Structure 1
């Protein structure tokens, strides 16, 4: 019997900041050839030798120009079938909190917006993005997230698991 390969080589992060007590989420519009014009969260491949935490911190810095003030495991995995490589991709989801910083876009994106969770869902194409933003709003914005999900990335040795 044949099977579909599983792969987990990509990470993503939903970034939020609080403006006058209300949360706003960062969404980015792709301009590269892959999914051009699609609004998304920060995402990218895990490089050789990187841990998922190192990968998401690198991707956040590359795509926004900044490191987050706080980083959490969202306790979520987005799963979808990727037909270009004929596999099921499993993407660990992170949540990153920003302060009031000016976003510096990479060459991958043409624009960005800070939006409410409802507005993010209107922009997003994929069901899993919409579901993730709902869960993140409920568990990280409307409630205080569990300390067990917070990642102390500032004191981690490179490559340390």
Structure 2
């Protein structure tokens, strides 16, 4: 079964909307890969992330803001021949989004982005206290390339 590749945000959105977690690949100052899971929001053809205000991820992103974000869903094992192990495969749908992480400092924009994220998980907007927003790192990943892979279907 061949893989099908798409490069549109519309196809990617179908996959991204089904995912609860994304994996953000970064490159640390020693030129080594560094990958972390994140909760996220997707809107305006951008991916929105949040985290604590300090730590290795902030250091890595400040040094090199280029990221690759991976989403994967609809995993299903299939077999062409029940008695032949190497005839097994995995069906899945995935997205790779390449872009640049931009740190958001504006208070109102951080609130807006947090509500994009919370709409995904809770289905509603929230009111936030100033200390909670001020003690939060928020990122907008401007996507410059996106690939959707549909494998085994």
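Please treat every number below as a calculation from the coordinates, not as lab data. Note that the structure is predicted; figures quoted are calculated from it, not measured. Cβ atoms are built from the backbone, for glycine too; each structure is taken alone.
Here mean projected area of the Cα convex hull in nm², for residues 44-91 alone was calculated and came to 4.2; which of the structures 1, 2 was it taken from?
1
Assuming 2.1 is distance in nm of label points 7 Å out along Cα→Cβ at positions 20 and 132 as calculated from a single structure, say which of 1, 2 it is.
Working: 1: 3.0; 2: 2.1.
Corresponding structure: 2.
For which of the structures 1, 2 does the calculation of distance in nm of label points 7 Å out along Cα→Cβ at positions 60 and 140 return 2.4?
That value comes from structure 2.
When log10 I(q)/I(0) by the Debye sum over Cα atoms at q = 0.19 Å⁻¹ is computed for each of 1, 2, which one produces -1.33?
Attributed to the structure labelled 1.
Taking -7500 as the value of helix-only ellipticity at 222 nm (-39500 (n - 2.57) for each DSSP H run of 4 or more, over all residues; to 500) derived from one of the structures shown (1, 2), identify that structure.
Answer for the origin of the read-out: 2.
Ranked by relative contact order in percent (Cα under 8 Å, 6 or more apart), which of 1, 2 sits at the highest value?
Answer by largest value of relative contact order in percent (Cα under 8 Å, 6 or more apart): 2.
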